[in-house]
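Values quoted throughout were computed directly from the atomic coordinates according to the rules given, and no laboratory measurement underlies them. Note that the coordinates shown come from a computational prediction; the quantities given were computed from them, not determined experimentally. Cβ atoms are built from the backbone, for glycine too; each structure is taken alone.
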Structure P
Amino acid sequence: MFHTLRTVFDRVLTAFVIFLLASLAVIVLMGVAYRKLGIPMVWYDEVASIALAWLTYYGAGLAALKRAHIGFPGLVNAMPPSLRVPLVLLGEGIVVLFFALLGWYGYQVLLILEGDAMVSLPWVPTRLTQSVIPIGSAVFIVAQLLTLPELLRQARGDGVVDAEKREMEKELERALQR
């Protein structure tokens, strides 16, 4: 069941990040094309920057789910096996605490922004555009917690797997098969 939940979360988050990436590409291409035609869109800059922020937050959550964000697996693996699990738990606790604080203060910002709207699209509330901060923080925390059992298994075993190293090994295998 836990694996199924992680798989569903991964697929939904991946689809959403792909949607955001495609939307941002369309917005930028439209902005360039319309500007070249001499009819610039007034909302382009503001919407593109918000889309980029959303892509960054949700993409970071996806990276966390794949354990592809910045980490120190070499440091953890250099420790004696008896210290790996406490070190991993400490690191995960710090990350979760940071994103919990970010989410809390992001929510506080939403309360302050009540009644504000975007400059170029006054019918879009600023609270909607800035909701990415608390929601993205929650997504990151969920991703960290969904991957924690696997990380603890690795820490108890041969050591934490380096996601970048694993990706490079896959690329090398594909290159050698060609």
Structure Q
Amino acid sequence: MLRFVISPDETVVFDVNEKLPGAGIWITADKSVVQKAIDKKLFHKVAGKTVAVPLNLVENVADLIKQRCLLLLGLARKAGYLVFGFEGVKKALGTGQTVIAFAAEDAAENGKNKLYHSDDKIHFFEFLTREELGQITGQDSQVHVAVLRSSVADEILRSATKLDLYLNKRKD
């Protein structure tokens, strides 16, 4: 679910951290559902008044969730809970401590097939680019990143799952 609030200037705001003051308006984490809520003026109905809906709200939701994922992945790296590169991820997967894995959205299928298996007990995502994964690791480009079991991994998983659902990449 995604939380939206009405700001003091009566504008709809996506509450990516779910901490803004005010009564939340909860909508299913699905791009088409958010667009439908805008089209049917559901924000106005729920708020009980006319509110301003930013023209780019649908795109902003995805961008904000992605930025949160990137921020959390950066925190995981600084805390020592992030491993990257094919060999690093392969080794981490063998330890049983890996809970989340990311492959660049254009990663080669054979590389993914060598690392990730359907029977693995990890969560796997493919919505970040090589450049975005590279920014996290301090390199120009990165294809494979894994997050080790930790409290920050729980937050990453929550945000990554939300974005996957929003982008209709997963049907959980």
**OP:** Work out which structure the value -27000 belongs to, where helix-only ellipticity at 222 nm (-39500 (n - 2.57) for each DSSP H run of 4 or more, over all residues; to 500) was derived from one of P, Q.
**Re:** P
Subject >> Origin of the value 0.10, where FRET efficiency 1/(1 + (r/R0)^6) of positions 40 and 160 (r between Cβ atoms, R0 = 35 Å, to 0.05) was derived from one of P, Q >> reply: P
Subject >> Top of P, Q by volume of the Cα convex hull per residue in Å³, for residues 8-95 alone, largest first >> reply: Q
Subject >> Computed 17.5 for mean count of other Cβ atoms within 10 Å over residues 80-87 - originating structure among P, Q >> reply: Q
Original post:
Among the shown structures P, Q, from which was the value 62, 49, 31 of Cα extents along the principal axes in Å calculated?
Top reply: P
